[in-house]
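Peer 1: Below are structures written as structure tokens.
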Structure I
Amino acid sequence: MKTYIALFRGINVGGNNVLPMKNLVAILENLGSRNVKTYIQSGNAVFQNEEENPALLSNRIRAAIKKSHGFEPQVFLLEPEEMRKAVESNPFPEAESAPKTLHVYFLASIPTNPDLGALERTKSDHERFVLEDGVFYLHAPEGIGRSKLAASAEKLLGVATTGRNWRTVCKILAMVKHLG
């Protein structure tokens, strides 16, 4: 069995695309997943599945959610090593002590033509960002809700993203370790 991390984009946000985690667990189990664990309602899951092809499994998960709940969220499937590498490569280790200010955006693909100039112009004086190996790191010490850069990052990167704060990323990795 292969271990996967699923990051769901746009579920349970503002009362839209409601998918209770117990339903998500059932969907994943119906697709042959085992040892399914979820973290917070925004759509994070760790599980094991025999499917070797992450893209195929992601499509199956999306289709199952559409069939049961009527919407089709984007599903970013990561292998544990991808998330470990993202954590180990954090360019802002000093920000880890304020985990709500540090965000890791996982990208659907490597951007071919990100607008780095516009990203730089959009950030506030206090914000910092790094794009590295399919991951966009954002340190927003004034908060993500006020960040124009956070609001514009996906468009300027030119690829779909899903972001998690540092606390969530670390919690998900801890869940992976418990699976063994």
Structure II
Amino acid sequence: MSLATATLLPGLLLFALGALLLIGGDSAGALLKALPRSTLAAVVLFGGAAAWFLWNVLHLSQADFGDYRKPLFAGFAAVALLAFRFAPDFLAVRGLAALTLLGAWPLLMAAYGEYNLPARLFMVTAVYVAVTLAIWLGAQPWRLRDWLAWLFARPARARVVGGVFAGYGLLLVVVSFTY
């Protein structure tokens, strides 16, 4: 992945999320508040994260437990399937956290070694903030529910956060075209 693409993708994602918060109103609030315990979101987000992770397991090199790919795949697939049965609470949040962690790797690898381009730090900073939040929310997923309740308690809060997200996303989009 090129650095321009790696900067453009988070920029568009942040801009879209910011626009949703800015102009979405009550419908966006209801949609986002339902996300942490949504079964459909859990299937999409956690299922997508499990599929991506299992694909990575299948493509392990010899140096990375490559001789044990099939048992590792079977074990992790069983854990992913059993999570839907025995740990369904906030599975969507955990899936979102896992997708964030898996998606951070190609983005950060695109910026690795590009020391002559200091503008890459705008993307790298956003990715590291997202990774930190993903680790925290993966361990304490109910915090997202509490934060969303706080965010939508007053409509102005959602608009301010949406403006910050959209503004930073727009900055990343502009920066992606300067490399």
Structure III
Amino acid sequence: MLKTLKQIAVTGIVTEAPPATDEDLRVREALDRHVREVLGRALCIRAVDAGSCNGCELEIHAVNNPIYSIESLGIRFVASPRHADMLLVTGPVSRHMEVALRRTYDATPEPKLVVAIGDCGVCGGIFGESYASCGAVANVIPVDVVVPGCPPTPARIMAGILTALSGKKQGP
């Protein structure tokens, strides 16, 4: 026991150097501050998969993991568009989802924001427009912000949400 304590005293505390500042944390801080300034409450988001390959959905789910923890910023996902302030739409809009997406958009109360996520949501991606696909989300409903990438990173998705909020008019 004394030998171990002596070794501890001689060696001292051995630790790694702290990691460099992550730029993603700055996005988180700006997003948190801006949500509270603009809305004064939690931002409620409804995620809509309009026919994607689910790559973008995995990244949207990652936004909720302990690293990004978007709920700690006052942003939460809701099940009903009637409770949402923003729609996150992924994928090229399939013909079968066209009516459902329009109904979801119509059910979202004003003022509403729409963010198209991923290359497929932005321009139709590799699927484009065809007999089975309407292509970009903007071909079906108005879009406020696009977040390109296949799939975009959680940090880019958070930056897209911040950009959409920056364009939102404050007050009634």
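Peer 1: Where is FRET efficiency 1/(1 + (r/R0)^6) of positions 3 and 155 (r between Cβ atoms, R0 = 35 Å, to 0.05) largest, in which of I, II, III?
Peer 2: Once FRET efficiency 1/(1 + (r/R0)^6) of positions 3 and 155 (r between Cβ atoms, R0 = 35 Å, to 0.05) is tallied for I, II, III, the winner is I.
Peer 1: Quick check on the output: 13.6, 42 is Rg and Dmax of the Cα atoms in Å, for residues 51-138 alone, derived from one of I, II, III. Which one produced it?
Peer 2: III
Peer 1: 1.20 is what came out when Rg/Rh (Cα atoms, Kirkwood Rh) was calculated for one structure; which of I, II, III is it?
Peer 2: Here the read-out was taken from III.
Peer 1: The value 34, 18, 10 for semi-axes √(5λ) of the Cα gyration tensor in Å, for residues 11-106 alone was derived from one model only; which of I, II, III is it?
Peer 2: Going label by label, the one that fits is III.
Here, each number is a calculation from the coordinates, and none is a lab measurement. Owing to the predicted nature of the structure, the values given are computational and were not obtained by experimental measurement. Cβ atoms are built from the backbone, for glycine too; each structure is taken alone.
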